[in-house]
Structure I
Amino acid sequence: MAYDYNYCPNCATSLQLLAQLEDGGEKSRLRCPACAFTHWNNPTPVLAAVIEMADRDGQVLLARNAAWAGRMFALITGFMEAGETPEEGVAREVLEQTSLKIDALKLIGVYDFQRMNQIIIAYHAVARGEIVLSPELAEYRLYRPEDIKCWRAGTGYAVADWLTGRGITPQWVDLPPRAAAA
C-alpha cells in the first residue's frame, strides 16, 4: 500500500506504522508518535460517466487519457470537488473534458478500486453537443453499446453493469498488467 505522507504535517516527525485501538478494533495506520496525528489514507471519491450521445444514435463516448502510454479508451472520470454533489461533479467533469452538456444522469453504481485507493461513483449520462477534448485527453472514439469491450478493473465493471441493464451481455477484454485506466 502506498502512503502519501512520510512526515507529520503538524510537527514534521517521521510517521510510523502504529497499531491503535479504534471503534472496529485494533488498526495499524501511519501515525505520529510525537503529536498523535493519524494519516487516515481513506479512499478518494472519483466520478465516472458512461456518456451516451443523444445526437449520435446513442453511441457511447470513450476517451484516451493523454498521460496513458497505451491505446486504452475508457470512461470520462475525475475527482469530486469539495462543496459539490456527485451529480454536479460528474456534469462538471464531462463539460471540462469534452465540452458536452448533460441532458440526463442516472446512477449506475459505486465501485471499489483499491489499487488506486479510490471509490468510483459511476453514472449514465445522456449528452449532446460538439465534442471538444481538453488537453487531459488525447483522443476519443464513439462506440455502439454492443461493441464495447469491458475491462476487469474499476470503471470496466460500471460499463458491464450499464450494458447488462440494457439487455446486452458484456464482452470482456484483458488489460495489460498495471494498465492506467480506472
Structure II
Amino acid sequence: MNRVLILHGWGGSDYPHWQAQLASKIACNYGVVAFPLLKNPHFPSRKSWLKQLRELMEDFKPNIVVCHSLANILWFWYANELDLSEDIIEKLYLVAIPSLETKEATIGSFFPCPKPKRLFAKEVSIVASSNDKWCSVDEVKEMAKGYGAALKILPNAGHINAESGYGSWEWMEAEFHLKRECRE
C-alpha cells in the first residue's frame, strides 16, 4: 500500500489548493497520507523544516512524496545530506520548483540551494508552468534532463496553486488512481 507524504511550500497549501484536495481524496479512498503543517509556514526556517522532514521520513516512511514550491527545495536540501547507495522512495513529484537561486528575504535560509546529485527516488516527475515567476522553463528543463525525470509543462498555469486555478487537479488525482468520489 502506498504511503503518500505531501509537503507544502511557503505559506502552506490550505483548501482550496490542489495539495489539500489531493490529501483529502487519498484519505477518502482509504489511502495512507500525511499532509503535515510544516513549522511556521509563513516565515520558514530551513533548519526547522529539515528537522521535521527527517522525522517524517523516519516515522511515516512514505514511498511517494509530493512537493510543491518551497518543499521542492526542502527535498533538495534533504537529498544533499543523504549518503546512501539506494533510493528511499518509489516516486517523487516536484511541482512548481523555484529557481535554486531565488532571492526572497523571507525564505532566504533555503537559498541558494546546491543541486543534489541524486533525488533518492526510483521515479521522478517534474511539473512546471510556462509562466511561473519563480522559475524559468529553461531551468526546469535542465533539472528534468539532469535527473532523467518525466517533465510536464502546463501552459500559463502560474505557480500551479489555488490562485492560478489549481484547486481540484484531475491529472494529479489520476496519478493516484483515485476512483471514489468524496463528499465535500
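A value of 24 was derived for relative contact order in percent (Cα under 8 Å, 6 or more apart); which structure in I, II was it taken from?
II
-0.98, -1.04, -1.15 is what came out when log10 I(q)/I(0) by the Debye sum over Cα atoms at q = 0.21, 0.23, 0.27 Å⁻¹, for residues 24-87 alone was calculated for one structure; which of I, II is it?
I
Please state which of the structures I, II yields 1.1 when distance in nm of label points 7 Å out along Cα→Cβ at positions 48 and 72 is computed from it.
Label of the source structure: I.
Suppose you compute helix-only ellipticity at 222 nm (-39500 (n - 2.57) for each DSSP H run of 4 or more, over all residues; to 500) for every structure in I, II: which one lands on -4500?
It must be structure I, since only it matches.
Given a value of 2.3 for distance in nm of label points 7 Å out along Cα→Cβ at positions 144 and 160, point me to the structure among I, II it was derived from.
Source structure for this number: I.
I have 1.21 for Cα Rg over 2.2 N^0.38 Å, calculated from one of the structures I, II. Which structure is it?
I
Coordinate-derived values only; no laboratory data. The model shown is predicted, which means the values in this text are computed figures rather than measured ones. Cβ atoms are built from the backbone, for glycine too; each structure is taken alone.
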